[in-house]
Structure 1
Amino acid sequence: MKTAIVILNWNGKQLLEQFLPAIVSYNQENADIYVADNASTDDSITYVQKYFPTVKIVINKENGGYAKGYNDALQQIEADIYCLINSDIEVTKNWLTPILNVFREEENTAIIQPKLLDYKNKNKFEYAGAGGGFVDFFGYPYCRGRVFNSLETDNGQFNDITEIFWASGACFFIRSDVFHKLKGFDEDYFAHQEEIDLCWRTQNEGYTIKYVGASTVYHVGGATLQESNPHKTYLNFRNSLFTVLKNVPKQYIFQTIFARLVLDGIAGIKFAFELRPVHTLSILKAHASFYKNLRKFIKKRRQLQRKSDYNIHTSIVWQYFLLGRKKFKQLR
């Protein structure tokens, strides 16, 4: 299989200096390596051209964020498998082969994620994907190894190969024909949670998504938008509502949306009590944008088929905050 490793870059020279050498060095599958540049204004592309002449460059005309950035770049890249990898990922010696072997053996597996550990604390799972992602009844994402902000220590408990609901966009392998069939990421997301939407749509087409624990990468996290950045809060709350509206089956949609709006309001009050009113304002802005785009996303919803295979029996809000269940294996 022809594989393309595609690193989305925006003014990321320092990250490329730090992490690109390992990607080039640990390319045991002889994948083509690309830097897809989102209209950077620094000299990151000049750096790559000078020191890594085998790395190919794709230049996007504008910074369309993660979603449009990859959509534009992948129109110009031919491969059987795309590996979409953040510029703040450290790869390890044998990270490619276990994943590509699963693709070779399982034709119906369309998307795969490796084990994501924290670059700053390498024995801990990393927030963005940990041991593979799931979604609860209200559309809240959580992971094996990460429920809300509780991160588990990696003791080998997720060294398996298993089916998951969503794969992290930080290191996201996808068959190219599936990516283009589904028209890639939804560009209205700009960034954050567009991978969950794409995974949901992929499963609705009958494909499976896997986690491969034999492959490990380390993620810095927050290299583009820090967790404390109110714009990140805005994107996460807004895009999560977009995903629910597009993908939740008809029999659950109204109660799910109503519950989410209420729970988001409670989160806004919590931010206010924590003296972080700017994040409360971000949630209000997210809801305003959701209402503004309601008609557009209802139209998108009508164009999709849906099935009820997400976790309708679990509320991680209830289990985490009221029952005190902080680890994935404690969830019911």
Structure 2
Amino acid sequence: MDDTDLVTTACAGDDAAFAALAGRYRRQLHVHCYRMLGSLEEAEDAVQETLLRAWRGRAGFSVDGRWSYRAWLYRIATNVCLTALARTPRRVLPSQIAPARGPSAAVLPAAELPWLQPYPDALLDELPSGEAGPDAVVLARETIELAFLAAIQLLPPRQRAALILRDVLDWSAKDTAALLDVSVAAANSALQRARAALRRELPAHRTAWSPAAAPSSEERVVLRRYMEAHERADVDAIARLLREDARGMMPPSPTWFDGREAIVSALARSFDPASSLYVGALRFVPTRANSQPAAACYARRRGADGYAALSLDVLCVQDGLIAEIVGFGPELFPRFGLPVTL
């Protein structure tokens, strides 16, 4: 059955044909919804709602209309996300809500805020990037990195949608305007405002998209040294891996540290036997998140036999040094295929 026949059969109510189409597009819709919402769980809910709406409205799709089936699903998904964003706060990182803490400041307790979540690279690997034709997905690394996700969460929802549709998915101005139900001029205006805001938030090289690639040897070396230094509680070795202007944060705590000195001071306190439950008892498992190197950290409390999930540290590596560390909580370990204990 060719694609046109498959779509026609699905729109006529054939469960198997619809399931085949849903399976083809589910992962790319999930990435799209994640970009819009900044949350793994909310993205999954949005995809489910998208496919439910598509099933219910299947008779309204025409193979002879202006939208391809893939574009039709993206249109539904974008509107689902816009509806969700109208009733939920934007996702954030600590650096977006409070000033940096000084080197001697204590880490603040967890705050109940809608934190930005990381995205497992294992799910990105499921995108149909190796296929030819209109269903191929060309993933630009910069458009899935945490810095980009954090920056676009600052945009109003329709500006966010315009930027993703035009600059990430390469939609035309006409189709973007039709999806957003605005004029082409209004869609272009939203895009220009979004681009200007993004330039203020990101370095210039982070807005020039390049294809995603396998982790570089440099990233692998930095990640290995980062994990080994933590397992040895070697603060000096960690300091040598950091840029002078590195930033460190650990949601759900709103605390973040700006600069190598502040990060190293905080780490030294956490390694102090007098204040830490975990000193000398850390283990790491390498992984990837948002096309960036990441380390799953496990800690053994004093007197315990095993190691329990502690944090998922996502690293931004630039020119062989760590520019940013974002340490997320352990609740997402299962989504990364990571055990909760070692």
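Bear in mind that the values in this text are calculations on the coordinates, not laboratory data. As the structure is a computational prediction, the values presented were derived from the model and not from experiment. Cβ atoms are built from the backbone, for glycine too; each structure is taken alone.
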Work out which structure the value 0.75 belongs to, where FRET efficiency 1/(1 + (r/R0)^6) of positions 125 and 269 (r between Cβ atoms, R0 = 35 Å, to 0.05) was derived from one of 1, 2. 1
The highest value of FRET efficiency 1/(1 + (r/R0)^6) of positions 13 and 197 (r between Cβ atoms, R0 = 41 Å, to 0.05) among the shown structures 1, 2 is in 1
Given structures 1, 2, which gives the highest value for mean count of other Cβ atoms within 10 Å over residues 117-124? 2
Kindly point out which one of 1, 2 the value 1.08 was derived from, the read-out being Cα Rg over 2.2 N^0.38 Å. 2
Taking mean count of other Cβ atoms within 10 Å over residues 253-260 as the criterion, which structure among 1, 2 has the greatest value? 2
